[in-house]
Structures are given as structure tokens and as C-alpha cells.
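So, here's a batch of structures to check.
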Structure 1
Amino acid sequence: MNNLRAEWFIALQRLVPQHGLSRLGSTLAEATTPWLKNAFIKQFIRTYNVNLNEAASSSLDDYPSFNDFFTRALKEGLRPIDSDKSSIVCPADGTISQLGLIREGNIFQAKGKSFSVANLLGANDADSQRFINGNFITIYLSPSDYHRVHMPVEGTLAYSRYIPGKLFSVNDTAAQHIDGLFAKNERLVCMFDTPVGRCAVILVGAMMVAGIESVWQGHYQPGVVQTDQFESDQVSLKTGEEMGRFKFGSTVILMFEQGATTWDYCYQTGTTTRMGEALAKNS
């Protein structure tokens, strides 16, 4: 996208009623009228070249609404979880936007742009200090991708924090032109205690995302700040186990403490990922 088109694209997103459009999209996506939801699904499959052969069911009649189709399960065994106990696995299908070191508490977004760990987590606390020189990876989920998010490593949930915010697009154009994009958008921060220390899994919302869900909470109410603390025996998830999902394309950010892991050399900006494959080994 050239600079002029990109500037218009960003300007339009600033002007439109982001939450109003997303609420309208959510209403349509939850519609259960058969002809309406089937027409919506068929057009979506054509537009985004969705590979329905990977879905647990290829029959549109098995999906009560568009959202049920969008968050569809995959065929069993299609995304095997790396069996090495020392592996950090990919949490989602998508494309790597950025990865690397968190430098003095700042996460690289795009050329000339970054955002702070504290702003992303929604608090300048002990956890934001834990990641100040750690490692991060940002994975973009396009509309055609599988939209369930899975655990990169086994862990127990310490707390989750839903943070209302903007709903800018999270594609490359937006990342290159909007300062602190991922720390401005609506997001769900999930903090886990793992064998390699704290691990943060952040689900970032975007334009037309009809909702973010977790397996322990369900749907989060847009516009309402929500922080929940958990005891160590309440929510424990294994590597590769589902922990949440998006009701439209968006982004997942992983953060690990300093020295916990180093990303495999084969992963670079633009690399396509598949849920369950090894991203790194525990240090």
C-alpha cells in the first residue's frame, strides 16, 4: 500500500465509529437465520479463500451462526503439538509480525514505532518489570486463519485483565502508521505461571472483531474493565490446550522473562506459523 493510500486508510479508521461498526458486525455474525448466515459464510469463504477441508465439519448447516463458523474447530490431529517437553509452541495459526528482545521495557512494533510493556499490560507493576529485558513474539491472524488460541507452554493462570480500547486494524499498514497500536487497542492480558517463569499471552482486538473469549470466562463485555485473580488450582492448562478465541482476525502477543527462551532462527518477520509447532526451546 503506497503512502497516500495508507494515510487515507488510517485517517478513515480514526473517523469511523469503530465500536459501533464492530457491534453491528457482532449482531450480524451472531444471526442464526439459515439463509442469512449461510450467505455470509459463503461470501466469506470466497473472499478470503478459506480452506474448509481443514475444518472439523465442512457442512455449513453444522454452524448455527457465522461466529460459530469463524471460530470453527479443526480436524483432530491436524495441528499436532510438538512433543519435546522443552518446547515453546506456537499459540495460533498466523504470520509473525515481529519477534525478538524486549529492550528496556519497549516492544518493537514497526520501523520507528514501539510500545511499552507497562502500557500493553495495562499496569506498571512487578509483572511489567519481569519482562523488561525478556523476549516477545507478535503473531497476526488474518481472517482466513484458524482463530482459536492455545497455550505455548503448560501453566496456571495468575490473573486475566480485560482492557477496553480502540479497535484499529492490526495489519501491517496499521502497525507501520499508528504509534503504540497494540497498547491502544482492546485486549485481554492473560498472565500464567509456567516452568520457565511468568508468561504473558495477550489477545489484541481489532476493527470488526466481534469479541474475545477465554475458556475460563467466556465472552468479555466490551467497554468494561475486568481484572480477575485466580488461585493456583483454579485454571491449569497444558501445552497446546485451548485458552481463548477471536471472533474475527486479530493478533496474539507472547512475552517471556529474560533468559527463559530464545526464538528458533527459522522464524522471522513474515514467517507463516501453525499452531502447535515449536517456536523455541526452554533456556
Structure 2
Amino acid sequence: MDLALLRTFVTVHRAGSFTRAAALLGLSQPAVTSQIRTLERQLGRPLFLRQARGVTPTTIGDELAHKAAPHLDALVEIAETGLDETSSVRTLHLAGPPEFTAERALPALTELTGDDGQGLALRASFGNAEETLEGLAAGHHDLAISTARPRGALLTATPLCDEEHVLVASPRWEARIGSGKLLCEGAPVLENFPVVEVHESLPFVARYWAAVFDCRPAASGTVIVPDLRAVLACAITGAGLAVLPRYLCATALECGDVVALLEPAVPPLRTYFLVVRTGTLAMPHIARAHEWLLQAATDWS
């Protein structure tokens, strides 16, 4: 059996779409369709059920993928590694949210780029969860950090760490709110206070309000800036209230530049996932970066 046909089949099985598989393989959609039909004729059984959106594997298709995929991944590892693992520098294309990637992921991964013969170069790009996962699925990235767990077989996600969110403001806003008033009266106390956020929809504030106050925020954004580091800078200057990851504002909290307005018994959390295209952990440079980040995350709090 032609290994190229099996490679195309496994890619379609993971992608759930001839179109997406074609993009990953660098082939035209008609070429992918032709290869799958050839394989189906050789086996004498249908491998996929064609649907309006993508394809669904048949029972035979699932069985073949289960048997063939590990062996194809092993062949990819051999091809990618080569005879001399130290002979060339491999480039890792990483994507994720700007603040988390810049503050946590990149400092950890740059330890793999030193002159110790590890042979890893880094290329990073920033984007939201949807953009990042779409780029990973299309083959533009090797490894992605996402706050959304992807669906389907094309991408494989591993929980990386949890991020605690904190409601913060400059000390002068805390003085205006009054000690203990927010704890006693809840969200209505904050209705007329300005808010600093990353988007008009107030994603961080809305998530915090839902988790802690069981309601939606009544205020609108006073300052909207698409980077949490800029949100923190604005909060420090007194522009308004903000909800931020604790790791990002920990130093400002310690220095008193901002204060936590509330410390709920169960703080809101958001989970980050490490995501790869299924099967690509067979490639040593991706596997090593993946494992390194998981290990680094055990020290993140």
C-alpha cells in the first residue's frame, strides 16, 4: 500500500475535512479527494462519509486510522530527526496570547535556544484563541497556547496551567469605594466606576462579575486597549477598575501601585492549554518544547 495514500488518509481523518487536509499537505483538494478514492478502491470499503461540512470516518476508517497513525508518526519522527540530531537548528513556531506568551512562555523556552547544542530557534506570533487555533490547524504554527480547548481530532490539547483573576484598582479608587462596602453590598457598589478593558465586550470584567457577583457588569469601558499590560498601566495611573491575571499584576500589588478590591473565597480561574496538531509530538523539537513548558508551568502560580 502506498504510504503517501496513508499519510493523506490520516491527515483527512484528523482534519475532518478534505479542504483542511489539502492545506496541511500542500496539495489541491481534488488531489486529496483522488487519493482517498484510490485508497478506498484498494481496500474495497468506504473510509469516510461525505457531509455538507467536512467528512466523518466510517468504522473501517476509524480502525485504519488507529492502526496506521502511530506508525506514520514514527516515520515522520525518523525523517525529521535524520541521522544526526545535532546537525541542524530546528525552528519552533509558537503562537499564543501576547501577554502570557511574552511574560511566561517565551522566557521559559528561550532556555532552549542557548549555545548548548540544543538546536532550537524560536518564532513567535500573537493572537486570540480563535486565530491561534486556526493558524495551528492550517500549519502556520507548531505549538499553540490557547484559553479554548479545541474540538475534533486534528488538534490535541494538554492543560498547561490555571490563571487566577483579580479585581484591582489604584489605592485612590479603593478609598472612594470604602473598606468592606464592596464585600457587603456587592456589584452595585461598582456601577458608576470607570473600567479599563481589552475589548468593548468587557470579557475579563464580565467573566469576573458572573463568577463572583452572579450578574453582568452595568458599567461600560472607559479605556479599551488590546493588551493586558497596557490595562495594568492604565489601572496604576488611576484610569479605572480592571480585572487582571494575578501573575501579571503581582509586582504592582506588592508595591502598592494597585490593590485587590476583593479576595473571594473561590477566585475566578481561566485554564491555558498547550495545543499541537495530532501526531506532531513525534517531532523532537516540538515534543521537547511541549515538555519544557509543562515542566515550567509547575512553578507558575
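Every number here is computed from the coordinates shown, using simple stated rules; none is lab data. These figures come from a predicted structure and were not determined experimentally. Cβ atoms are built from the backbone, for glycine too; each structure is taken alone.
Miscellaneous remarks
- Comparison of 1, 2 by mean projected area of the Cα convex hull in nm², for residues 219-258 alone - largest value held by: 1
- Test item: relative contact order in percent (Cα under 8 Å, 6 or more apart) calculated as 22, pick one of 1, 2: 2
- Structure responsible for -6000, with helix-only ellipticity at 222 nm (-39500 (n - 2.57) for each DSSP H run of 4 or more, over all residues; to 500) calculated and labels 1, 2 on offer: 1
- Parent structure of the calculated result 2.9, given that distance in nm of label points 7 Å out along Cα→Cβ at positions 131 and 187 is the read-out and 1, 2 the choices: 2
- Source structure (of 1, 2) for Rg and Dmax of the Cα atoms in Å, computed value 23.9, 76: 2
- Set 1, 2, criterion distance in nm of label points 7 Å out along Cα→Cβ at positions 123 and 163: the highest-scoring structure is 2.
- Read-out distance in nm of label points 7 Å out along Cα→Cβ at positions 211 and 243, computed value 2.1, structure in 1, 2: 1
- A value of 2.6 for distance in nm of label points 7 Å out along Cα→Cβ at positions 75 and 203, calculated from one of 1, 2, originates in structure 1.
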